[in-house]
Structure I
Amino acid sequence: MFNPSEITHFKSTTTPFYHYNMKLLKNTLSVVVETSKKYNYHVHYAFKANSNDKILNLINSFGLGADCVSGNEVKKAINCGFNANKIAFAGVGKTDEEINIGLDNDIFCFNCESIPEMEVINELALAKGKTAQIALRINPNVNAKTHHYITTGLEENKFGINVWELENVLSSLKQLKNIQLIGLHFHIGSQITDLSAFKGLCIRVNEIQEWFYDHKIIVEHINVGGGLGVDYDTPTKNPIPDFKSFFKLFDDFLELRPQQELHFELGRSITAQCGTLISKVLYVKNGVNTDFAIIDAGMTELLRPALYQATHAISNLSNKNKDLQRYDVVGPICESSDCFGKAIQLPLTQRGDLIAIHSCGAYGEVMASQYNLRSLVKAIYTSA
């Protein structure tokens, strides 16, 4: 939570704004690096979670690689000092321009999602006299047991190459002389809190590895994506995810071949808990079942509740009274979906109170928009 001096500072700052606890981020990164190094795992930070410059600079200082899903993310990774040899470029719809950005910067790997994409990368690499390193993103058909909008590893999803296409993929690879297969890539979804889903992924990867072994192929790199969830309900109780159990599970159940290296693409689990959206109450309006606390932050600053029906812990920083009332905490945007929580228990809330929406360090600022001609809001940072 916030100390009195921070709250005093917040009161004099124009709301809404994103607040980042850089000490917590640093502590989280320390745990990630310490626990992953135990197994010699490689961790790439998923830029799509948060691409704030100060966040990226701190992450880069810990030596993580980059997981990018657009050409601009690749360029930003390079500009922020990330090593090109640690940049993986994923995405089901890479444009020619974006692929050329990756080729021009000699990135580590393109995660390829279809035969047509492989053909385009080969053509563009040939034009530059280069050989592009690729990993095949394979759809393992594993249920991530998460929200259907952020499930990516089922055959019904748009992502990846289906197992039944692999024979054709290998045939195509023989004809494509300007790409080099170096890895297999998997990603089953996001905000996964049931670790048994990752056990299921390990078992499926083992089966797929056996298929490639039968075809006399052993790749150098296995990339199991990311997806580790965070505690949105009690973030102060669990500010750092259980990376120890997460990485150990892969050590226990994933059967790597000799000399194979294992890669992860973590985003939310690294940055989510270090960020908070600070807002101010504009009005308290009487309702039928609960009153409405109308705040000056909206879905333009935090889209997740409107998009995924996601929940975030919400607190009143101005009033610590233990006598609670129920409020629908809503924003000013002209959409009924602009709601951060229904029947949220808060102390007596009134105009001018500071409201904190927690766990906004991932998919908060990075998804902000100017809908309703809203201004993009700033971020402030504390490191103490």
Structure II
Amino acid sequence: MATTSQLAVIRWLADHQQGMVNLLRDLVNADSGTYDKAGVDAAGAVLAEFWRAHGLSVETHPHATFGDGISGHLPARDGGMARPILLLGHRDTVFPKGEPERRPFTIREGRGYGPGVADMKSGLVIEAFVMAAYAATGGLSAPLTMLTTSDEEIASPSSRDLIQNFAREARAVFNAEPAREADGPAKGGNTRTQVITRGRKGGIFLKASMTGKAAHSGAHYARGRSAILDLAQKVAPLHALTDLDAGLTVNVGTIHGGQTVNTIAPSAWAEIDLRYVHPEQRAPLIEAVRRIIETPTVDGTSGSLSIMGEFLPLTETAASRALLDIYSKAATRFGVEVTAEFTGGCADSGLTAAVGCPTLCSIGPTGGGGHTPEEFVIIDSLLPTAQTLAVAVAETALQFE
């Protein structure tokens, strides 16, 4: 049974559905590829302006290279210093500069399209509106904080410490990565389904660098030591480390190398993606990759391995299961049936879970096609998802200390 304060928030959100669409449009049309600091900061300014317009305090966490972190804050209604609930999300996208100009936010047949519309600007929208709704209706029994970061798409090199510092102070985290549609019909017939995430793999982005010796490929072939040949002979052994039953995958995603077509390649490098399920799998997997890279297959070559970025696994705990139960019960009030699945994809939720903060991920609006021109969000999922989060946040404030 919803409390009087929850009912006020639910009604406030229902009265602001068009506002959600408008904010989503503005965020999607803000060009915010990860490496475009000015663009990511411009998207942050859209949110900061929204927060201030709704009476929330705003804090900037500057960074010289990547976009700044920004956070919005709503104190507890009694003014106390209880631990906050943290709403988390990133505003960077994987798309090249100019993408919103080429295909700006549009709505077709009930779906919103545009770069980052699902991953994860629609999630930022519902979090921002939940913050605004509580600010407009008297607040919560706990403080409410929203943190949006700038480089999740490359494993949060500048945001990791910021995220984990916020999580250490929080009682629970809701990360609004997009929810997914269920494959089949909901048990309740016409009930809307929402598939969220109960666990995620850890992910490591590695760079393997090979050094050989240049030589003219016609006149002095034997003097050369091909870094490309050395690297090429290591690709199959790397992929052979994959063990699907154990949840381990190794993928050589990119390869570069060489100098000219008529030169024995003096250098080559590759980017390697590792995924694992359990924290104890991490070190042995990295060591196995390192042995392959550092063992020459061509005499006179050498190899080295470095970590470019890393996501931590989101591991299910008793506290996260309790959070899922709160969220699922809240969703039923709005005709939404929630299921939770494990996924090989990575997210910042692994960082918050790693410091012991109960975390629930993929509670954003329902969408799909992330990282592609077909990326979409179901517009009609914005309101019930926002209302579900609002109720879940209120219940979490009561049940989590």
### Task
Work out the source of 18.6 here, i.e. which of I, II gives that when mean count of other Cβ atoms within 10 Å over residues 55-62 is computed.
I
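Any idea which of I, II comes out highest on mean projected area of the Cα convex hull in nm²? The partial results should precede the final answer.
On the way: I: 19.6; II: 21.3.
When mean projected area of the Cα convex hull in nm² is calculated for I, II, structure II comes out on top.
Where a number appears in this text, it was derived from the coordinates with a stated rule and is not lab data. Just so we're clear, the structure is a prediction, and the values are computed from it rather than from any experiment. Cβ atoms are built from the backbone, for glycine too; each structure is taken alone.
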